[in-house]
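Undergrad: These are the structures, in structure tokens.
None of the figures in this text is laboratory data; all of them are computed from the coordinates on show. Computed from a predicted structure; not experimentally measured. Cβ atoms are built from the backbone, for glycine too; each structure is taken alone.
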Structure I
Amino acid sequence: MTDHHTDNSYENPGRLYLETALSQMPAAYAELMGNPGTGEINGMVRFYPIGAGVLVNAEIYGLPVSTVPCGSEIFGFHIHEGHSCTGDSSDPYANAGAHYNPALCPHPAHEGDLPPLFGNNGSAWMMYYTDRFRVPDIIGKTVIIHSSPDDFSTQPAGHSGTKIACGTIHSV
């Protein structure tokens, strides 16, 4: 029997990810707040460095709930290059900038392209592991929730609708 805590080669990486999220402080976080007119969206995105990548955990509340049968409660979710969740009346998060994309890759290969959030009666919870960025690379950047799902093809940003929530990434 192998003691998995003495090496970093877990046979079950999912177990490592879950144990990390449950037992360790994240290295960075973003507290998300919704813009006026989108309800009371709020939540937290946590970033944990693990091996050669980053574990991302999102816990979001107050997302819009569809009132039509078969309506979509899927939301675009991205790290943006800007350093502020400020803007103007036409775009409350204009200063969040474009998707984080230092390698200038086409969408959906931006470093800041994240999996969509699937709403469940106004809440969403998601965890995934990525090697597209490291925690120090994203400190000061912004996390954005969009009103529509990302189509993973339209350039430059996946036609994911308006920005409905934003948070700046801070180190812990």
Structure II
Amino acid sequence: MKWTRNERKVLGYLIENAKITDSEIAEKLHITPQAVGKIRKKLETSGVIKGYHAVVDLEKTGINVIAIGMFKFNIDAFGESENIRESIDTDITKRIQNPLIINFYRLPEGDITHIVVYGFKTINELDSYFHTLQAKRGHISELKNLYILSVKSMKKSSPNDLLVKLLKED
């Protein structure tokens, strides 16, 4: 998508600080707050900005364990339906509503079809979750690998630097 200089700048400021006001951005760009408001609204209605959120320290909220699960979905578990891919996508859409799931990725091919990033309070919570998951869904998806990490090992968890870099390149 092609953006004007001001659209790129407004988006950049919002990426760096979602709480920044239109007046603060206007002052930096030497334009009116109304112009910033129009740009913000355009970015929102076009779907470029999907929402605003707080950046939260997971450890301070009680999330201490991150797990990265690598799965292979068993297509045969979905029957002989003509729309197997649709059945799998429907199942996945339902499953990713799980609040323990932080990120979910589908891979195009290979022995691993999906990568899921989870957050847990304790290792015991993780252990219980995966035992239950395998008991209930082992016939649908095979857990190929599970990497367990401390939240303290997470050093970066945001695409913001990349987005700002891309905006500056245009």
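Undergrad: Given -13000 as the derived value for helix-only ellipticity at 222 nm (-39500 (n - 2.57) for each DSSP H run of 4 or more, over all residues; to 500), which of the supplied structures I, II does it correspond to?
TA: Corresponding structure: II.
Undergrad: Rank structures I, II by FRET efficiency 1/(1 + (r/R0)^6) of positions 127 and 159 (r between Cβ atoms, R0 = 30 Å, to 0.05) and report only the one at the top, that is, the highest.
TA: Working: I: 0.75; II: 0.45.
Max of FRET efficiency 1/(1 + (r/R0)^6) of positions 127 and 159 (r between Cβ atoms, R0 = 30 Å, to 0.05): I.
Undergrad: Upon calculation of semi-axes √(5λ) of the Cα gyration tensor in Å from the atomic coordinates, which of the structures I, II produces 28, 18, 15?
TA: Only one of I, II returns 28, 18, 15 for semi-axes √(5λ) of the Cα gyration tensor in Å, namely I.
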